[in-house]
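Throughout, read-outs are computed from the coordinates displayed, never taken from laboratory work. None of the values given here were measured: they were computed from a predicted structure.
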Structure I
Amino acid sequence: MSTYLVTGGNAGLGFECARQLASRYAAEHVVIACRDPTRAAQALELFRAQAPSVRFTAVSLDLGSLSSVRAIEARLREAGVVALDAIVLNAGVQTFGPPTATEDGFETTFGVNHLGHYLLTRLLLPLLAPDARVVVVASGTHDPATTDGRFNPPRLRETRAVAWPDRGDTPTMAGIVRYTTSKLANVLFAYALHGRRAELGRPDIAVYTYDPAAVPGTGLVRGWPSWIQRLWRSAIVRWLVARLGTRISTIEASALGMARLAAEPALDVASGAYVQVDRVRESSVESRDPGKQDELWTSSAALLGVPS
């Protein structure tokens, strides 16, 4: 049975990716991992109405709680999941104002967007089917050499300097910089995982970094002030942003690109690639630094108490 897991699959890109896996790629079982059980149940109703022949399951997952992440394998097995053909690490948050902390004391943006997904992936490696795929959803904002990242470049001097809300570099970082930093961490993590597949006992899997481009209308902007959300969704602002060099996409197109990496049978993209919507491109210079990749991997493992 072809089975796929999408984090944050109850809304936005995650919801549309799950729908595309069912409708376009004939998935037999799609699992959405969500924090909010009410919204997860609502999503399941919509999925089942649109694709009644496909099995949809929601499992509880709060990426800001390490105990919740550590319970995921048991929850999947309770749901009858024997193996996963792909995991799509899509869920994410962006916050404004002073830094806040997760249940375990990590800065929220970094804790949810990177550390939660790092631990989830490490725990699910044994559950991945042969030749399975891992899709890490990042963002062009990680690259200060592009329009997307030029105005709020990431600051990832070292992992421990951004892991806590009251130490290191984090207290002086604006919310948008905490976000771009977490997105750089996503890219570094994907490259590090790709390079460590053999030593982790999974040389067969493929790892992709996915940049959905700028997608107005997703839930990621829910933490923005309401007037900025309205402005961002306006046609004139999207036109202006596109003129400045940022690629604008739709939820449907970006989710399809995500689903393609997870499930396309004859995928012509090599493991380790960075893909923006429908084309392979080059990520930032910093993200391609093996030393930075290694530091993030080993420091994250130490923070989470797993072998490096």
Structure II
Amino acid sequence: MPTALITGITGQDGLYLAELLLTKGYDVHGLIRGQNNPKRDLVEHLLPDVRLHHGDLTDMSSLIRALRDSDPDEVYNLGAVSFVAYSWENAALTTDVTAKGVLNMLEAVRLHAGGHPEDVRFYQASSSEMFGKVQEVPQHERTLLWPRSPYGVSKVFGHYMTINYRESYGMHASSGILFNHESPRRGPEFVTRKISEAVARIKLGLQDHVVLGNLDAERDWGFAGDYVEAMWLMLQQPRGDDYVVATGETHSIRDFLDAAFAHVGIDDWTPYVRQDERFMRPAEVDHLIGDASKAREVLGWKPKVSFRELVAMMVDADLAATRQGW
């Protein structure tokens, strides 16, 4: 039975990845920060077979302890301060966790593996936010990185540190450059979930509008449940490498609104949507669209859930959750 340790297991990717690994017969361990973490109950409810360890990406000793206690064959580093808007307000904390936390995890894995660093396979969650002010369209693994937020800058540090450990120590270390991926498990602070939750409440008469920022921002959106399969496939390859994971399609916030409101029978959403400059980014990223040819050719991976299917899935989940909460 292979063993995996997942940091960031309380997030949408961590939950979907843990479910995937359990179906493949893994002994799954998760790193969780804080003894009173409010998401611990959710993980224990959804994933009763996962063993949880207390730790923090800013605390090397806790990482070494978690590795000792779990003794994993594979480590998936998904933990991060992942809300881009928050990263401008807390740039130092974002750097400590999302950048230096990767270094701490890599070094802890290297020390744990001793003289055989290649024995523990490592996955780093890189991000399309690293492309920021994009230098070419679409973006691939060799596109110049030009991040436009403290979050993006932190992800670039972690990405290059992963490459450095692979090249310097022979670690089986891979980075997945994941473009935006969503699900019903996405946090309500993210715009896609903010929209799906608002549409459900508007449909049920519990809310009369939603306030958003830039409606013309475009992203390459996929389903998180599809993307975690790509993570696993990377660590099954003979050598570590870097892969873009994306749908190759781009949609605007307006497109997301069109699909979400249409799903509940509302054709004109303009009376229900307001804009506020508070939700505008100080520096917006440009035309993000991924070229996942390498993942398709090497890993045999491709997305299964379409954009409209994803939006419908999220709205339906929020409709059900809202009705249940009445």
Structure III
Amino acid sequence: MERHEMEAFLTLAEELHFRRTSERLGLAQGRVSQTIRKLERRIGAPLFERTSRKVSLTPVGEKLRDDLLPAYQQVQRALAEAAAAARGTRDVLRVGYSSAMVAELVLKAADRLTALHPHAEVRIREIRLSDPLGPIRSGQVHLQVTELPVREDDLVVGPALITEDRVVLVHHRHPVARAGAMTSEDLADTNLITYAGDIPAYWLDYHGPRHTPSGRPIPHLVADNWQEALAMVGAGKGVTFGSARAERYYARPDIVWLPSPHRPHIEYAPIWPRAGSGPLVRAFLRALNEVAPRHPAAAPADRRSRTPEPAPSR
């Protein structure tokens, strides 16, 4: 099949309208019709049903479209990459991350992507906890890997890539540090450090409970970011929650990281705009799945649960 025949067929299969097809291809409408008829004669069967009101694919046409489209898209990508190489330009993918362990995963996926697509460049940036969804909505990043839950109509949430045990961070002289554990009821006797900013209410509710299981109110203090929360815990002003593996990045002599088995695990997943994703986004999502850990923790948190949970991990 000649390239112009493939383009005419696939464009008509998408538009299902001869005039719009001719306008997209920059060809006379009669030329499009002639190309399709010639293709049908070669195949020996109609590819489209034509009436005065509509154009639709026949079963043979549907099969040809499904078989041709992936190959055509691959050819188009190859030509685009070759043209970019000739111009000395690179396709740039901007990726956000929300914690140090997520940054490790993103960097591994970036290495894998650029190995497969040498003319692609991945630029990563940390997403501020005070504005977790602003950069992706403004186009500053094409996708990001972040803590769940995310329940936004304009964003797609991929499968969880990292599942971590939740721990509680306390001052080393706090009574529960000596006890070696903190119960849900203990939270009523201290300040729980949460976060300020343009953060969805359901996210704050999930990560920062307002009451203990028995109904006692839990006092809250507000930090602008994770480093400030650590400083507040180190100064004995309250406690906060994090993921167990984060201790290797943020360990301090004035803070003790205690198990929190009564709380659900923390999950990190990719999110991207529902309005659409380009081939680099899809390729990066595949790379993320390939490099993600293969040992999920037991009993992961319910991603759609609205049960309030303690403060966020970084």
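Which of I, II, III yields -0.45, -0.95 for log10 I(q)/I(0) by the Debye sum over Cα atoms at q = 0.10, 0.17 Å⁻¹, for residues 100-195 alone, as computed? Going through each structure in turn, the value belongs to III.
Comparison across structures I, II, III (criterion: mean projected area of the Cα convex hull in nm²) gives the highest value for III.
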